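Visitor: What follows is a set of structures to go through.
Read the figures in this text as sums done on the coordinates, not as results from a lab. This one's a predicted model, so the numbers in the text were calculated from it and none came from an experiment. Cβ atoms are built from the backbone, for glycine too; each structure is taken alone.
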Structure P
Amino acid sequence: MVAEQIEQVAAAARDEANQIVENVKKVIIGKDSSVELAVVALLCQGHILIEDVPGVGKTMLARSLARSTGCDYSRIQFTPDLLPSDITGVSIYNQKSGDFEFKSGPVLAQIVLADEINRATPKTQSALLEAMDERQVTVEGITHPLPRPFMVMATQNPIEYEGTFPLPEAQLDRFFLKIALGYPTMEEELAIVTSQEQTHPIEALAAVVSGENIIEVQEAVKGVYVDDLVRQYIVGIVEATREREDVSLGSSPRGSLSMFRGSQALAMIRGRDYVLPDDVKELAVPMLAHRIIASAPARMRGDTADSIVAKLVDEMPVPGAQTRGWVRG
C-alpha cells in the first residue's frame with residue numbers, strides 16, 4: 001500500500017511538471033528544449049541566466065512560467081543608477097506608530113525577472129547574492145525570508161558590452177543553468193506572427209498548477225533514482241573541467257550538485273523515475289559552461305566554454321550495463 005501511494009505521488013508530480021511545460025509552450029513557440037530547462041530549474045529550486053539578443057522571448061518566458069504556476073511575478077529593470085535597496089526593500093519610519101516599517105522590494109516575489117542584470121553596478125548585482133543562495137534578504141540587520149517557491153530569471157544581452165558590468169564568477173556560479181533561446185526558424189516565426197494576430201497568447205494563459213503544487217513536485221524530484229555509476233559520471237565530468245589545459249578555472253562542486261538534481265528533474269519530465277547518462281549529457285553544457293573560464297590559448301583558437309564542455313562530454317566514457325565498476329581513468 002505504501003509503495004502504491006509513493007508511485008501515485010510520483011505520477012502526479014510527473015503530470016504536473018509536464019503540464020507546466022506544455023502550458024509554457026503555448027507562448028514560447030519552437031523552443032521546447034529551453035522551456036524544459038526552465039522548468040527543470042524551477043523544480044530544482046534553481047535560478048536561470050538567459051543570455052541572448054533582444055526580442056527572442058526572454059521576458060515572455062519568465063512571464064509565461066509565472067502564469068502557468070500561479071506564482072507571484074515581479075520584474076526589475078537593471079540600470080546603472082539602480083541601488084541595492086531598490087531590489088531588497090527599505091525600512092521607513094512611520095510617524096504615527098513611531099516604528100520603522102519594512103517596505104519590501106521586488107525581489108520578495110516568487111518568480112523574479114532581473115532584466116539586463118549586467119547593466120547594474122557590482123554593488124547592486126551583489127544584492128541578489130543572498131536572495132539567490134539563502135532565500136532571504138537582510139535589511140538593516142533584520143532578515144526577511146523569501147516566499148516559496150522562489151526563482152530568479154536574469155537576462156543579459158551578449159552583444160552590447162558598452163556600459164555593462166560583467167557578472168563576477170561568484171554570482172555566475174549561483175545560477176543553476178544558462179540558456180539561450182536563439183532566433184526562430186521561418187516556420188516558427190510564421191506561427192508566432194499568426195498566434196499574435198488578434199491578441200498575445202499569454203493573455204489567455206491560465207495557471208495549471210499552484211505554488212503549493214510546485215513545492216510538492218520539488219520534493220518528489222528528490223526521489224528519482226540515480227545509480228552510483230551515473231553519480232560517478234556526473235562527478236567525473238565536473239572534475240575533468242578542473243584538469244583540462246584549455247580551462248583556466250573549472251567548475252565548483254555546485255556544478256556536480258546542479259547536474260545531479262537537474263538530471264533527476266529532467267528524468268521526471270521525461271516520464272521516468274530513474275536517471276540515464278543521456279540526461280546528464282543533455283544538461284552538461286547549460287549547467288557547466290557558465291561555471292568555467294576558457295584559457296587564453298583556447299580563446300585564441302576560437303574555443304568557447306560551450307564547445308569545451310561539449311568536447312569534454314564527448315570524450316568521457318559513458319557508464320552502461322556493461323561497465324559496472326567503471327572508474328574514470
Structure Q
Amino acid sequence: MQNVQDFAENILGNVERVIVGKRAEVELVLVALVCQGHVLIEDVPGVGKTVLAKAIAKSIGCIFKRIQFTPDLLPSDVTGVSVYNQKTGGFEFRPGPIIGQIVLTDEINRATPKTQSALLECMEERQISVDGVTRAMPVPFLVLATQNPIEYEGTFPLPEAQLDRFLMRISLGYPNKQDELTVLERQQVIHPIDQIQRVVSVEELVEIQQVVRRDIYVDPSIRNYVVSIVATTRQHPDVYLGASPRGSLALFRTSQARAALEGRDYVIPDDVKALAQPTLAHRIIVSPSARIRNVSSATIVSEILESLPVPGNQIRR
C-alpha cells in the first residue's frame with residue numbers, strides 16, 4: 001500500500017499549499033476521489049470550497065468544470081443540447097459543463113428541483129441521456145457540490161434522492177487564528193492556486209481506484225459492523241427515514257479507501273467509525289418530534305456508534 005500512501009501524500013501536500021489547516025477535510029475529499037464518489041460541501045461562503053476543488057483538479061491534471069447554479073438554470077444548461085447545423089443538415093451535440101472530470105456545482109440548492117434532477121443520472125450511472133442518446137461520462141468523474149447552510153432565501157432544499165447520490169457530506173469550517181494569518185501571508189502578492197502544478201496523473205488515480213477495491217481486505221466481522229450501523233439508523237426512535245443500502249456501500253467503500261491511505265491493506269473498526277458520520281448523516285431524515293428537541297442526524301450517528309459493540313481487529317493471515 002506504499003504506492004497509495006505516496007499518492008495521497010503528494011496530493012495532500014500540494015493542496016495544503018492553498019487550503020491551510022484543513023488536512024482532515026482534504027483527506028475526506030481524497031477518500032471520495034479514490035472511491036469514485038461525490039462530495040457535498042456544506043459551509044458558509046468564503047472558507048475555500050471552490051479553491052479546494054480547483055486545487056485537487058490541478059494536482060491531478062483533470063479537466064475542471066464549474067457550474068453556477070441559479071433559479072433560472074435549465075437542465076439543458078447542465079447536460080448539453082443538440083443544435084441544428086445548417087451546413088451539415090443535421091443536429092450536433094454541444095456538451096454541457098457537467099461533462100468534465102472534476103465538476104464544481106456551486107450553490108447547488110439555488111437551482112430548481114427540475115435542474116437538480118439533471119444530475120441524478122450522471123452522478124449514479126456516470127452517463128447522461130440527451131435526445132435519446134446516452135453518453136458516458138469521462139474517467140475519473142467527481143462532483144463537488146457546495147451549499148450554504150445558513151441562507152435559505154431563494155433556495156430549494158435537496159431532495160432525499162439527490163442527497164443519497166453524494167458519497168459524503170463534509171464541512172470545512174473557519175480556520176483558527178494562526179492558519180488565517182498564514183492565508184493572509186501566502187496571498188499577499190499572488191494566490192497560491194496559480195502556482196499549483198500537477199503532482200500525479202489521471203492514470204495513477206484510475207489504478208489506485210482499482211487497487212483499493214480489489215486488494216483492501218474487509219473481515220466479515222467488519223462487514224457485519226457496517227451493516228449493523230446502517231440497519232440501526234432505520235430503527236432509531238428519533239429517525240423518520242434511515243440510511244439506504246447505498247449508505248452501507250458508501251461506508252464500506254470509504255473504509256477501504258481510508259485503510260489504503262493509512263498504508264494498510266485491511267480495514268479496522270476505527271476506519272468505519274471515522275467515516276460513519278460523513279457518509280450516513282446526510283442520508284438520515286430526523287423525525288419532526290426530534291427536530292423540535294434539536295436532535296441532529298450527526299448526533300444520532302454518534303449515539304449509534306456508542307451503543308453498538310465494536311468487533312475485534314482481525315487481520316487476514
Structure R
Amino acid sequence: MESVHGSITDVPGVRVGQVQRHEDGWLTGVTVVLPPPGSIGGVDVRGGGPGTHETDALDPRTLVPTVDAVVLTGGSAFGLVTAHGVQRWCAEQGRGFPVSDRPGEVVPIVPAAAIFDLGRGGVFGHHPDEQMGYDAAVAAGAAPEHGPVARGTVGAGTGAAIAGQRFKGGVGTASIRIAGGAVVGAIAVVNAAGAPVAMAGGVPEPPPWAAAGTEQPNTTLAVVVTDAALDPAETSRTATAAHDGMARALDPVHTMADGDTVFALATGRLELPSDRPARIASLVALQAAAASAVRLAVLDGVARATPVRTERVDLPAWPTPLT
C-alpha cells in the first residue's frame with residue numbers, strides 16, 4: 001500500500017449526499033453513495049439482525065450486475081422506505097436497468113441497509129421517510145467530483161451510538177491507494193454494540209440510563225468502492241473481505257443484535273491483469289485494502305462524532321481521540 005487518503009470520494013466519480021434531522025424529537029438521517037453509471041455491486045450481510053432492501057439483487061447469480069445508488073439510513077426497517085425516494089431521483093435522471101426500448105423506462109437498482117436509532121431523539125415515530133431519501137440523492141447528484149464528505153454526527157450516523165449506547169457513533173470515511181494505481185474508498189455508519197478495539201479494557205462505566213436490559217439493536221454499515229474493473233463475484237468477495245475491517249476496529253462485532261452489512265462497488269475505470277496469477281495477486285492486494293479502508297472509516301466515524309443531548313438520553317463522545 002502506498003498512501004492513505006481521506007475519503008470515499010477519492011475514488012473517481014463517486015459522490016455522497018447526506019441529510020439529517022436533530023431537533024424536536026428527531027435524531028436520524030440518510031446517507032447516499034452515488035457511483036458512476038455502470039458500477040458493479042456486491043454485498044455481504046454478517047449481522048444477526050439486519051435491516052436491508054434489494055440485497056438479493058446483488059447475488060452474482062442474478063440478472064442485473066449494476067447498482068445505481070446505495071442507501072444507508074437510520075430508522076431501522078421503517079427507514080428502508082428512503083430507498084424509494086432515491087429510486088425516484090435515479091429514474092428522473094434516467095439511471096437504472098432498462099426494461100424496454102422506450103427512453104426513460106428504467107428500474108433503478110438501489111440497495112439499502114438501516115441502523116437502529118428509533119426514539120433516540122425522543123420520539124419513536126420520527127424516522128427517515130421517502131422524501132429524506134430523495135433529498136439525500138439530490139445532494140449526492142449535486143456534489144462535485146472528489147468533493148468533501150461530512151463526518152461524525154451527520155446523515156445516517158446522526159442517531160448512531162456505540163459501546164452499548166454509552167457513547168456517540170457516527171459517519172466516517174477513508175481511502176487507500178494501492179500499488180498499480182487502484183483506489184479503494186470506504187464510508188461507514190458506526191452504531192455498534194461493541195467498542196473500538198483501540199480502547200479495549202478502557203471503557204468507562206456506563207451512565208445510569210444504560211443499565212442492563214435497556215440496550216437496543218445495533219448495526220455498523222459500510223460501503224467500500226474501488227475504481228478497479230471487477231466482475232460480480234469479485235465484487236461480492238471484496239465485500240466479504242471488507243468485513244475484516246469491522247472486526248479489527250470493533251469488539252464485539254457481527255453479533256445477533258447487530259445488522260452489520262458491507263456493500264461493495266467497482267466502477268471499472270482501471271483494468272486488472274488478465275493473466276490469472278497476476279489477477280489473483282491484484283485481487284488479494286485490493287481486498288486487503290478494502291478491509292483496511294473499512295477499519296479506518298469505522299475509527300474515523302467514532303473519532304469525529306460529537307456529543308448529543310436529546311429528549312431521552314445524553315450521548316457523550318468517545319473519551320479519547322482515535323487515529
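Visitor: Where does the value 12.5 come from, among P, Q, R, when mean projected area of the Cα convex hull in nm², for residues 126-229 alone is the thing being computed?
Guide: That value comes from structure P.
Visitor: One of P, Q, R was used to compute distance in nm of label points 7 Å out along Cα→Cβ at positions 86 and 238, and the answer was 3.5. Which one was it?
Guide: P
Visitor: Given a value of 181 for volume of the Cα convex hull per residue in Å³, point me to the structure among P, Q, R it was derived from.
Guide: Derived from the structure labelled P.
Visitor: Could you tell me which structure in P, Q, R was used to calculate mean count of other Cβ atoms within 10 Å over residues 102-109 as 14.5?
Guide: The read-out comes from structure R.
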